[in-house]
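Just so it is clear, none of the values below were taken in a lab; they were calculated from the coordinates. All figures in this text were calculated on a predicted structure; none of them were measured in a lab.
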Structure I
């Protein structure tokens, strides 16, 4: 699927971080474009074409394109085995995020950004009923997609069974789970998060070694999945580091 990214900062970051997904750069006639963007396009082997501003307005669908639009596509996924091998070997922070039915691309991008922040080995998503890699995901990830491997699997439930067979501790998130702070966590670790509101599907939750929750002292009963990923991810990172 071919999509368009727009905005000077977004385009510049993508050209530098994921040049293999970049195909064509359009710039508005008469616009003064940063030399760094043009240099990055040349280095990536991306053709540059001057077009009327109206064309960019159409491609950006009303967004602030700042005179540049970049066509992207050819998103590449890692194999689950790559992520599993990395956390079993203990390379960096031996953890991965597994997402169950996360359909909002902005949430997927934000979780990828969290994974990059804690140095996790990667993110696992389902091929169906889940957001896939896209321009929207790349925008939300804010450059983190270049550093984080994303694997697609056919079945999340079966994937958790496979991970446990390899010695990975699987911790799911659920409102009825035991409180994260003080609950047991071992490594290598898979943190499993479900869709906001619905949470983990029963067949996924049943495969977890433990279900964890966060204290919710106000009126709402759940957090946005990317916010929850940040809390669970950094608490896990803190324990791994012994801080």
Structure II
């Protein structure tokens, strides 16, 4: 059996049943070439992990962003749990080096293939859920996806609010909003930026966020709110 102690350390979890973690790393190509292997492939765990991941991310977003609509929450969740995001997280855990792959899959670069990495991460999440329960899995998932959530907020939701504010400002006054950073608070590892959304000479909203883009989206949202627009 592959030594999985370093993977457990990276996850911050010590499994009671190490075999379920091992199974989460077994790609079907390995079973195809080793039909007598005592463990099944990770596909059923992937199925479970996908559902658990989706639920935990959805619950977190629902509780954390009460101002967002159903459509915006769906967009945000999709960005967080998409293949590219999960593969990026898996690479951060060096998950590829622990995978059981068939020789053909191995030789074709399977350890770095996005789909395999994303599916395997979901399988690992499924394994954690079965071994340690929902609470522990929730803590792990939120730790793993927090940066992806921050990125999605900055890149997708912020674009929505800023685009809407620009449309409103141009329709009402033929002006384009500008964003001014007025403060950067706290230590480098936990800095909070404060940004104003300004239209003409009027500061319409002041937002705070972990980065400038997130602060701008919050400022735009508050500006829209101050103008009587639905947000």
Structure III
């Protein structure tokens, strides 16, 4: 039996790559805790490569990552999707809008954090703005998410976040959805992981995902559900 599978202590190690301020993951962890309050859940921040390496080594039970990429020696399942929001200073000219599109943002300077998920946001911005034939102006800041929002508030640049992050109340900034943008999130785990507490969490997650996913999304991404 794998070391991580000996789970008499009722412990689950969960890798995260986004905010748990609100949304699917926050609700999942809350519901699981209410039903299994004897199980300890440990959350670990990190980038996808670090999380997947830990999963393969049975040092992490599951990671919830953006995208629908398949990883060698791992199982995966699409769980949910979130809107993508731009973070603006509250006095920015676009702050009066209820939603914005990429063309309105093409001349703006952006910032990302040096820590996760900064690199993925950087790549995302480069791809989106390059599609508009605009060379993006992106600065990497050696700060965490909260201080990055503070830099937005004082006018040093904009950033983008997933919908879950918009539940936070940060002074001096506003969150506006980017039209037509959705970010999928998937669960990644090892098929060799026999931790029964983790298996209960995974079962609850897939049930919740199936009940909340729209038919259109399910049809488009059903191939990722086959690993669940």
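Here are the numbers for the structure shown:
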{"item": "Answer label among I, II, III for the case where Cα extents along the principal axes in Å, calculated from the coordinates, equals 73, 32, 28", "result": "II"}
{"item": "Answer label among I, II, III for the case where P(r) over Cα pairs in 5 Å bins from 0, in percent, for residues 94-165 alone, calculated from the coordinates, equals 4, 19, 30, 25, 16, 6, 1, 0", "result": "I"}
